[in-house]
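Participant: See the structures that follow.
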Structure P
Amino acid sequence: MIAVTGANGLLGSFIVRQLITEEIPFVALKRKGSDISLLDDVADKIQWRDADVLDVFSLQDAFVNITHVIHTAAIVSFNGRRAQEVMDINVVGTRNVVNTCIDAGVKRLIHVSSVAALGRQKGQTFIDENHKWVDSPLNSTYAKSKYLAELEVARGQEEGLSTVTINPSVILAPADWRKSSAQLFKYVWDQRAFYLDAYLNYVDVRDVAAIAVQLLDSPIEAQRFIVSSGKISFYDFFKKVARFFNKKSPSIKPPRKLLHLVAGLERMRTWFTKTEPLITSETVRLAGTEFLYNNKKVRMELDFEFQPIDTTLHWCCQYYIRQMGTKN
């Protein structure tokens with residue numbers, strides 16, 4: 001039996017759908033009282049168990065009769081005010097999952113990390129799975145939390161737990177566009193003027209889900225896989241989305257000094273709105289940089305082909321167009 005942590009989250013919900021499609025028995029884990037509306041249409045096919053990654057006793061109860069775990073529960077945030085929460089959930093939470101897997105006799109753990117855990121350094125343009133973490137101003141608190149979480153998974157492997165780690169880049173999906181990467185779509189819908197002089201490494205959420213499930217019964221272990229379809233400049237990304245939306249694309253590249261001002265204003269805005277900032281000090285430091293996360297390993301070893309960017313963007317944009325049409 002498979003258990004999916006964070007099953008009510010964006011990625012978790014698509015992994016649940018993949019398991020349903022492949023008719024693989026599973027239980028879906030969530031914190032008590034969490035919103036499960038992302039899976040309302042398949043609610044009759046889901047067995048829920050309440051568990052909090054910071055509550056070891058709840059994990060022990062949830063892992064009864066579990067043989068495999070896909071660990072997606074995490075916080076993606078670049079808000080400095082949530083730094084401790086990010087470290088707690090992503091690092092301590094993963095430690096608790098690993099320890100509970102070992103204690104419960106779980107055979108295999110698929111850990112969902114991030115390309116951020118590979119680290120970034122000034123002047124570097126090409127990153128693969130062999131890249132070693134080095135502290136750098138280009139690495140956010142979130143990145144460090146995912147790196148430290150991977151160390152917990154590696155420890156679990158040494159203690160007898162079969163593990164595989166996947167490292168997605170920015171996950172694109174139709175979702176609440178007030179949150180995470182989905183805010184990029186709303187930014188274009190609102191016809192904002194400015195774009196960041198940087199590149200976006202991206203992946204379709206359906207591809208991440210398919211790879212996670214494919215690795216469940218794979219003989220591969222003690223490895224990590226970059227799960228990224230490719231890279232695109234923010235300018236071109238916004239231009240493509242604007243075309244699907246029939247909106248005006250952001251076309252002004254602001255000077256770095258203005259970006260620092262915007263980042264400061266974003267900190268103030270998110271303090272009152274309790275939302276995630278679009279631009280942070282870490283984002284500003286990425287201006288003018290270009291990274292490519294190499295996906296050759298996952299394509300070769302799993303014989304996997306990623307969704308084209310236009311296919312993914314069309315899928316997402318059609319969802320938002322329908323959503324906005326419903327509100328009119």
Structure Q
Amino acid sequence: MSHIETLKRRNQMLHTAFCPAIREALTEADTIEIMANPDGSIWIEKARIGIVVSDTRLEASDRERIIKLVASSVRENVDTTSPILSAELPNSGERFEGILPPVSEAPCFSIRKPANTPLGLNDYITLGCINSNGALALQNAVLEHDNILIAGGTSSGKTTFANALLAETAFQSDRVIILEDTRELRCTAPNAIALRTLKDRISLQQLVRSTLRLRPDRIVVGEVRGSEALDLLKAWNTGHPGGLTTLHANSARSALKRLEQLTQEAISHPPHQLIAEAIDVVVFMSRKDGVRSVEEVLRVTGYDGHDYLTTSLVSPSLSILNTDEVPCASSH
């Protein structure tokens with residue numbers, strides 16, 4: 001059997017293994033995430049609705065088969081000695097996370113769908129997530145090659161907002177290098193390169209260091225979550241401004257503290273001054289009842305020896321948000 005025929009057969013087996021509820025959710029544009037729990041329940045998150053439980057259940061044997069089929073498609077081994085799988089679904093590219101016993105009591109997995117149609121800043125204005133003054137301030141930040149940190153909790157909309165900024169015309173004339181664990185960021189700049197990590201072989205830290213030899217104008221990292229934060233800050237602060245990254249945090253200011261923690265995986269003392277110089281703008285995203293919104297946008301102006309100095313990106317009289325009137329569209 002040829003390689004192409006093998007792939008087709010494997011994809012068909014995976015499609016069949018998904019129950020009708022999952023197959024339907026994968027085709028629906030408003031689906032954000034599909035979660036199959038160890039107890040067999042299926043939970044589906046929908047835009048503007050939130051998370052709801054499906055009437056359908058998925059047996060443990062079917063959940064395990066799905067995880068192993070996905071592993072096979074990316075040529076990974078998953079079993080009791082290697083029970084965690086991070087991958088992308090073949091062809092469609094949805095982010096897949098599968099876990100087997102003994103890490104979980106029974107097989108479980110989650111599928112994160114990328115937005116079918118990326119939002120631009122004008123879409124955020126239309127949806128009431130940001131007013132024209134706030135959008136203009138961020139457009140200027142991108143144009144001026146400010147380094148932007150987008151923070152928020154899990155599924156708060158960080159990646160979708162990052163894609164909105166990447167869609168700005170200011171990126172079109174630059175050489176953009178994008179580094180990710182899984183492919184979620186999109187940039188239409190003609191001189192853009194997308195690189196990804198390889199499990200247990202090529203880390204984000206290695207990619208950041210290698211990227212410096214590729215003559216980047218802007219360095220974009222899908223998400224910082226380890227010691228690569230220090231390398232990225234150094235790169236941004238030594239001739240490669242205009243970058244973009246995301247990070248898990250509970251507020252805009254706590255994002256700066258989180259950066260300190262990540263850099264301490266590489267050095268003993270947090271580089272306060274480096275963080276203050278390398279990070280220009282912090283955008284904080286939040287999610288409540290399935291609704292994503294931009295809650296706060298700060299400009300970092302320095303470090304006074306005790307704390308970071310910040311100001312609002314726009315005047316307080318120019319409200320960035322208008323979510324009380326129109327809820328922001330749900331996104332990743």
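What follows is calculated from the coordinates using simple rules that are stated; it is not laboratory data. The shown structure was predicted, so the numbers you read here are calculated from the model rather than taken from an experiment. Cβ atoms are built from the backbone, for glycine too; each structure is taken alone.
Participant: State the single structure among P, Q that was used to calculate Kirkwood radius over Cα pairs in Å, giving 21.0.
Facilitator: Details: P: 20.4; Q: 21.0.
It must be structure Q, since only it matches.
Participant: Given a value of 1.00 for FRET efficiency 1/(1 + (r/R0)^6) of positions 162 and 258 (r between Cβ atoms, R0 = 35 Å, to 0.05), point me to the structure among P, Q it was derived from.
Facilitator: Numbers: P: 0.10; Q: 1.00.
Here the read-out was taken from Q.
Participant: For the read-out FRET efficiency 1/(1 + (r/R0)^6) of positions 18 and 226 (r between Cβ atoms, R0 = 35 Å, to 0.05), a value of 0.95 was computed from one structure; give its label from P, Q. Can you show the working numbers first?
Facilitator: Working: P: 0.95; Q: 0.60.
Attributed to the structure labelled P.
Participant: I've got another one for you. Given a value of -12000 for helix-only ellipticity at 222 nm (-39500 (n - 2.57) for each DSSP H run of 4 or more, over all residues; to 500), calculated from one of P, Q, which structure does it belong to?
Facilitator: On the way: P: -12000; Q: -9000.
It was calculated from structure P.
Participant: One of P, Q was used to calculate distance in nm of label points 7 Å out along Cα→Cβ at positions 50 and 66, giving 1.6; which?
Facilitator: Comparing all candidates, it corresponds to P.
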